[in-house]
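Listed below are the structures to be examined.
Bear in mind that the values in this text are calculations on the coordinates, not laboratory data. Everything numeric in this text was worked out from a predicted model, so none of it was measured. Cβ atoms are built from the backbone, for glycine too; each structure is taken alone.
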Structure I
Amino acid sequence: MKPYVVFVVGPTASGKTDLAVKLGKHFSSEVISADSMQIYRGMHIASAAPDCEEMQGVPHRLIEFLPYGAAFTVADYADTARKEIDRVIAAGAVPVVAGGTGLYVTALTDNIKFFPVKTDFELRERLEREYDAAGGEEMLSRLYKIDSDAAEKLEPGDKRRIVRAFEIYETSGMTKSMQNAASKTEPPSFTPIMIGLSFKDREKLYERINRRVDMMMEKGLLDEAKAAFEMKLKSGAAQAIGHKELFAVFTGEQTLEEATEALKRSTRRYAKRQLTWFNNDSRVNWIYVDESENVFADALKIIEKEGKENA
């Protein structure tokens with residue numbers, strides 16, 4: 001029987017960290033982050049990375065281990081996270097993977113094998129210029145003609161992923177969808193038990209997001225973003241929600257109040273995208289935080305039930 005790995009997923013501000021820590025303590029295990037921004041140093045506040053008090057003595061991996069501007073692909077994440085998962089399993093514990101970056105989670109649960117694609121920065125810059133000149137609608141329309149499956153999953157404003165789809169095609173001769181189909185040939189070495197946190201009343205989630213942003217600002221998010229802005233980086237963590245919205249304050253394009261509202265709006269939209277991603281995965285067992293009397297107890301019931309069904 002394959003070992004179990006518990007995944008705690010869902011939108012930002014839904015309580016994933018708290019549940020993951022409780023599960024980590026319960027299993028005397030470790031928490032492995034699946035958050036594409038918590039991997040960077042220099043954005044502790046913006047990424048809502050847990051501090052020592054929140055970790056409650058539970059070891060956390062893949063948090064704040066890279067410099068702010070470092071490149072780190074989903075393939076890099078999958079390789080690194082798999083090693084952490086294998087290490088925890090070898091020690092006789094149940095790994096707890098927690099985070100809201102859907103692609104990170106799916107890379108693990110579906111054991112996706114990534115094709116090496118050479119990074120051509122000149123090509124990327126050209127594609128980015130084309131995107132800026134033609135606009136997202138036009139670029140997405142072009143993508144439909146070569147890779148409709150990938151295009152259907154993207155929005156016109158998703159510049160990074162649209163550019164990446166073209167980059168993969170022009171560099172490898174394969175569409176992203178072709179690579180995806182070829183990448184899922186073997187199941188993972190473990191059985192994923194997936195727990196999703198959400199809210200029946202979506203407005204309650206949005207209220208939590210707004211409050212979280214206010215708390216981040218009180219903790220010094222503006223100073224953190226200013227330090228990042230002064231690095232003058234254009235990739236990696238510089239594209240993270242929580243910093244890029246505040247950059248407009250430093251350029252004089254927006255007031256602090258306007259930028260804060262933009263940050264709340266961006267975070268709410270991100271939460272919607274996260275929910276869409278995980279709602280499309282039938283393996284996710286949802287717990288509705290606004291209806292649950294005890295999220296931790298409900299999670300344990302799901303783990304017990306899933307364990308029996310997969311025994």
Structure II
Amino acid sequence: MTVRHLRTLEDLTSDELAALLDRADVLAAERGRHGRPLRGRSVAILLEKASTRTRLSFEVGAHELGALPVTLLARDTQLGRGEPLEDTARMLSGYVHAVVYRTFGHDRIETLCAHATIPVINGLSDRYHPCQLLADLQTIRAEKGRLAGLRVAWVGDGNNMAHSWILAAARAGLRLRLATPEGYAPDPSVLARGRELGADVSVGHDPQWAVENADVVTTDVWASMGQEDEARRRAEAFAAFQVDTALMKAAASEAIFLHCLPAHRGEEVAAEVIDGPWSRVWQEAANRLHAQKALLEFLMS
């Protein structure tokens with residue numbers, strides 16, 4: 001039997017993505033009343049980076065589906081003492097039925113996938129964050145009733161979230177504009193791949209241009225985990241890229257604001273935006289649970 005992984009959203013077809021979001025909606029509506037289709041199975045959650053929402057959504061989600069979640073902090077395992085990742089992949093395949101891996105370099109996700117005989121889920125890498133996008137898309141669809149043709153504005157760093165939005169645009173039919181400071185654009189190879197897959201995506205350096213008439217405005221922190229030493233330089237480069245009230249007023253009249261969290265009020269987003277009427281951030285965060293449950297069920301059933 002072919003093992004399915006979720007390394008990026010490219011691992012899902014457009015139809016599979018839509019079906020997964022449909023199932024996430026059902027699981028959300030029937031929480032506490034749906035069955036336990038993964039009873040007797042187990043999921044390893046392997047963390048090399050700190051985690052709140054990824055850890056909670058997969059631990060609680062696996063439990064609610066009937067599976068046993070086992071969280072492993074890499075520093076406390078043999079991986080932290082130099083065990084090859086290839087050996088860890090083979091070992092995990094003999095113990096559990098799936099693994100969620102949150103790491104740094106995306107090559108580590110690819111290595112685990114190449115040597116595991118169980119589904120591997122990218123819980124975050126420096127290049128992609130597909131699990132967050134599942135929740136984001138679920139949130140947008142619940143608010144707008146559809147995905148295809150919606151205008152999404154990304155304001156900030158051309159990071160793993162920006163890369164994931166590019167692939168989401170391809171799979172969901174979104175119209176995506178990304179505004180980044182000079183020198184912080186998305187990786188050209190990711191952009192090229194997104195366009196090859198059919199993404200309607202434009203990249204510029206003017207937040208006002210990106211947000212104009214957008215249905216969804218979204219952003220992320222200016223310095224992600226592992227970039228703390230760049231924080232001061234990035235703060236200067238990103239100073240004109242805060243999502244504030246003035247910027248949101250350039251969006252469509254019924255626009256919503258999303259943020260993957262954690263958020264730094266007064267930096268990438270103004271408090272009156274994330275805590276105001278545009279914000280759907282808390283629904284988005286809650287949807288991590290439902291989207292991850294649908295994903296586990298899809299890959300493990």
Structure III
Amino acid sequence: MYDLVIIGSGPAGLSAAVYAKRAGLDTVVLEKDPMSGGQVLTTYEVDNYLGMPGINGFDMGMQFRAHADKLGVVFQEAEVTGIEDNGARIKILTEKDVLEAKAVLVATGARHAHLQVPGEEELSGMGVSYCATCDGAFFRNKTVAVVGGGDVALEDAIYLARFCSKVYLIHRRDELRGAKVLQEELLRLPNVEVLYSHIVSEIRGEDQVEALLIKDVKTDAERELPVNGVFVAVGIHPVSGLLKGLVEMDEQGYVLAGEDGRTTSAGIFVAGDIRKKPLRQIITAVADGANAVVSAAQYIDKN
């Protein structure tokens with residue numbers, strides 16, 4: 001019987017683990033992957049985390065884990081298959097065992113939708129990015145492409161146009177789906193070119209993105225588009241299936257919880273990208289982990 005079980009060992013889960021240990025909570029972190037760190041491990045360079053300018057994403061993940069290890073946090077490699085809320089006790093089911101806890105903190109994050117084209121996985125972190133605000137500054141005065149046509153894609157293109165010499169927006173339909181106010185702002189920018197009715201067929205490059213093979217969906221004509229980077233903004237999906245039916249979510253599956261991490265079900269807390277919020281960054285995930293543990297500790301003390 002643990003005080004707190006943390007599911008997930010990305011920045012939110014590791015931050016929560018550190019704060020839980022310092023709060024004297026009997027805690028275990030469950031991680032399905034053999035290495036802690038989450039999505040940050042695949043980030044080539046992080047330049048916007050306070051005090052760590054230019055740190056390699058893998059090194060950052062290892063530093064986060066080392067901090068937790070130094071405090072004696074217990075980790076268990078196991079994939080969680082279900083959560084049962086029985087009131088005073090919560091059961092966490094894994095493929096190996098059943099754990100019980102007074103509270104559970106879910107920090108399973110979210111996954112960016114991928115294009116599923118040749119070169120995407122191979123060049124991820126080497127010009128292929130899923131976060132313009134994270135990686136855009138590396139492409140100052142360079143040519144980039146944004147793939148997508150919704151609000152996020154338009155916002156990314158507008159943001160990148162501030163410092164990139166040229167921004168292509170590639171959208172498979174013949175009209176954009178984003179808010180009209182964003183469309184109007186985007187189309188006013190002199191260094192943005194919208195390529196309607198196009199898809200990306202391949203991402204090309206050796207050790208860095210060098211070009212995209214794009215196809216006109218109406219004519220099937222293909223051509224190579226030289227770019228230094230590509231930002232994929234075709235959707236993001238929260239990994240919240242474990243909490244389905246247990247807590248309230250929005251239509252996309254993001255858990256409805258404030259900065260304190262409290263969900264609509266007592267004893268169940270969330271932190272990081274799984275939570276509905278306006279900004280999803282490493283620094284906000286770390287803050288979420290700290291806040292959620294404070295809430296969990298208060299809940300445990302009262303119950």
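Worth a mention:
- Structure with the greatest value (metric distance in nm of label points 7 Å out along Cα→Cβ at positions 173 and 221, set I, II, III): I
- Given -16500 for helix-only ellipticity at 222 nm (-39500 (n - 2.57) for each DSSP H run of 4 or more, over all residues; to 500), calculated: source structure among I, II, III: I
- For FRET efficiency 1/(1 + (r/R0)^6) of positions 5 and 133 (r between Cβ atoms, R0 = 30 Å, to 0.05), the highest value in the series I, II, III is held by structure II.
- With Cα Rg over 2.2 N^0.38 Å derived as 0.97, matching label from I, II, III: II
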